[in-house]
1. Thinking of I, II, III, which structure, once distance in nm of label points 7 Å out along Cα→Cβ at positions 15 and 191 is computed, gives back 5.0?
2. Of the structures labelled I, II, III, one was used to calculate helix-only ellipticity at 222 nm (-39500 (n - 2.57) for each DSSP H run of 4 or more, over all residues; to 500), giving -25000. Name it.
3. Have a look at I, II, III and say which one yields 0.8 for distance in nm of label points 7 Å out along Cα→Cβ at positions 159 and 183, as calculated.
4. Computing Cα Rg over 2.2 N^0.38 Å gives 1.57 for which of I, II, III?
5. Suppose Cα extents along the principal axes in Å, for residues 23-102 alone works out to 33, 29, 22; of I, II, III, which structure was it derived from?
Structure I
Amino acid sequence: MNKILSNIRAVHGVWGTIAIDKKRALTYQMLPANFEDDSVKEIAVPTLNLARTSDDPMVIDMFFDTGRARLYNREEAVVLVLGREDLNLDMLGVVCKEAIPAICRRFAKGELADNNPRQYDPSGASFEFLLKAINILAYNAQQKIGAYLVTKHLRNAKDALVSDHQFFSTISVDNNGVASLIKGYPPHKGDDLLNAFAHWANLFVSNCASSTDKLKPGDILELTLEIKSKLELTGFYQLYADQGI
């Protein structure tokens with residue numbers, strides 16, 4: 001989160017940023033060091049109250065005698081950017097085009113992690129089961145965004161992770177978005193198995209969410225509902241939520 005806020009803070013004229021998780025009322029801020037907790041609260045509380053009146057995407061620019069501000073309101077988050085009179089709103093818009101969705105995805109994943117148990121048993125996470133989970137995820141995603149996008153993002157996400165998890169090169173994704181082990185290769189059994197598949201699922205859903213508003217990272221629970229209980233016990237959802245974007 002600090003990296004995302006730092007990117008916003010680096011825009012010419014910005015002197016502070018506050019990002020608030022609307023559902024959990026958690027605040028992340030990058031403000032001058034002389035801002036005490038009470039000062040942050042005095043800004044964050046009315047900002048959150050205003051944002052909660054609507055989940056519709058909204059951008060509000062505010063102009064003051066001594067500076068400018070921009071408020072981004074989304075379903076998951078409200079982000080307030082505070083700046084001087086010379087704040088470059090055009091450049092801010094360019095940076096926030098990526099930063100705001102990234103913040104929303106982080107908050108969606110954080111909420112997901114909060115809803116999961118802390119005692120896990122990864123022994124049930126076999127290669128075969130995790131491959132089945134990916135195919136269930138992909139099939140249900142197709143019902144929302146179609147086979148083309150699912151196939152594209154499932155392949156791209158897998159290929160992007162081959163350098164970190166070599167065994168992904170033994171898996172193919174056909175034109176119907178179905179993943180399978182290439183004939184002749186044994187199923188992988190390494191210690192990285194569960195984390196690798198959680199990372200694949202995370203990157204796949206995040207890429208889908210970046211190209212369409214019909215999916216969000218937090219939809220992973222709905223998309224894997226039929227095997228949700230078993231996935232929870234393995235710690236899959238926690239690893240999914242821990243992956244950065």
Structure II
Amino acid sequence: MRLFVNELCKIKASKSVRWITIVFFCFAVLAGAVWKQSASPVAIYGFGAPFLWILGSGASGFFLYAAIVAGLFASEFESGVIHNVLDCGVKRSGYFIAKVAAIFGVTILIYLSSLGVLFLFKCRIAGFGPADLVFDDYGLKVLVFNGWAVCCLLSYVAVYIMIACLFREAVLTFIASLVVTLCELFNLFRGPVQIAINAVGFIENDRILTSEFAALFTPCVWILVISLIGAYMLFLVRDVD
């Protein structure tokens with residue numbers, strides 16, 4: 001627990017995390033202004049905000065998460081912070097878990113905060129939406145969708161963490177993370193970004209509480225698990241200079 005609290009304190013003091021959070025908030029406000037011009041009820045009214053998160057931050061949001069991982073994980077390899085901590089007798093496994101938990105925590109916090117800004121902004125300018133437009137079981141569908149959305153985000157963050165453990169340099173980690181994300185954007189493979197975009201069709205057809213919607217995000221679970229295992233193994237077996 002002390003390791004986790006220490007990691008959170010480092011994140012709190014990080015200027016890059018603060019600026020990235022501000023950028024996400026700006027994305028949320030911009031998305032609210034753009035969606036006001038849309039003819040889609042889901043896009044116009046505030047109740048649709050929790051279902052359209054990917055359009056709020058855009059694919060560039062994943063680039064920002066890559067910057068967070070590069071700054072909070074890879075740079076500490078490069079600067080010798082991790083080496084010094086491990087020399088003090090801290091177990092590698094416990095330290096790895098604490099760092100990953102802290103990065104996951106700040107990722108979820110930034111996502112939920114941005115979502116809250118978008119939701120409040122949309123409700124302020126367009127209202128919450130007439131009763132006949134609100135989905136049945138709205139609250140449950142918000143929880144289900146955003147639960148899968150968080151899984152989608154964390155799966156890519158786990159990939160970035162594995163890259164950080166592989167290269168152990170902030171610049172190389174950031175570049176490699178961008179390359180991976182850009183490859184998906186150019187349809188070289190199907191990953192979290194494409195899955196999140198495909199999820200919009202399920203939202204518009206009100207099919208969130210279906211097995212097909214859950215199956216859409218299943219690859220994210222595998223990416224998350226495999227990437228974390230890979231990162232953990234690299235962290236355990238590689239020497240920390």
Structure III
Amino acid sequence: MNDSKELFDYWHAQVRLKNFDLIGDPQHVPTQNLRHDCTNYDELRHLREVLLLDEEEKSKVIAVIKYQCTARVLQYRAGVLRQKTDQQEKAYQDLEQKQTRLLQLLRILQERLFGKDQELAKLQNRIVGLETENEALRAEAETNKAYAELLQELESLRKQYESEKKRREELARNNQRLGGQVSHAKRNKQKLDEARAALTECQRQLTNLAQDNQRLQHENQLLLAKLEEVQQFLKQNSHESRNHETS
């Protein structure tokens with residue numbers, strides 16, 4: 001399996017997901033926990049076909065397995081969390097429609113007593129939806145981070161390979177196979193350039209995701225501030241009502 005695409009495709013097909021409740025947990029789950037607890041990563045890296053490889057090739061294969069397992073579980077998690085976000089958004093919209101109908105039927109006093117409760121429920125539901133969306137963005141960012149880590153591991157393997165290649169070239173400087181080794185080195189350089197270009201794209205995506213995350217955090221803060229205003233209003237209204245009853 002000398003072709004990199006063939007290697008990636010082969011191990012991609014071997015990845016299996018499990019522990020789906022943990023994958024769909026809206027709370028933050030460390031990437032390494034997802035990889036070990038929710039995929040067959042540990043099983044794949046100890047397969048006999050992997051253990052029989054020489055150290056250089058085995059390190060490369062394990063790095064690809066690690067990336068494929070990490071990317072697969074993070075992509076699935078992002079999809080699940082986005083689906084939950086959509087469900088929360090729909091619940092938010094349904095609640096808003098119910099509030100509109102209630103406002104048409106309730107009197108002014110009932111609106112003051114119960115309408116704010118509906119607004120509070122909407123805000124709380126919106127906050128839950130934003131938190132889930134934020135976790136989905138985090139999962140997507142971690143997918144790109146996993147790919148960047150794979151590129152770093154492959155770069156380290158490439159350096160080890162280059163060091164070993166130079167040592168062998170010195171031992172066989174006058175060997176007729178020198179031309180073939182130079183050609184092989186050019187192919188490796190081309191692959192390295194492609195890997196660096198992919199890393200640059202990942203860094204750009206990570207920057208965009210970080211900006212989205214800051215936007216969501218700011219929106220969360222605004223909603224929390226609004227929630228505190230509503231709670232203060234309800235508390236004050238309740239106090240005024242008790243004073244009126246006492247009078």
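1. I
2. Computing helix-only ellipticity at 222 nm (-39500 (n - 2.57) for each DSSP H run of 4 or more, over all residues; to 500) on every structure in I, II, III gives -25000 only for II.
3. Answer for the origin of the read-out: II.
4. III
5. I
No lab work stands behind these numbers, since they all come straight from the coordinates. Bear in mind the structure is a predicted one, so any value in this text is a computation, not a measurement. Cβ atoms are built from the backbone, for glycine too; each structure is taken alone.
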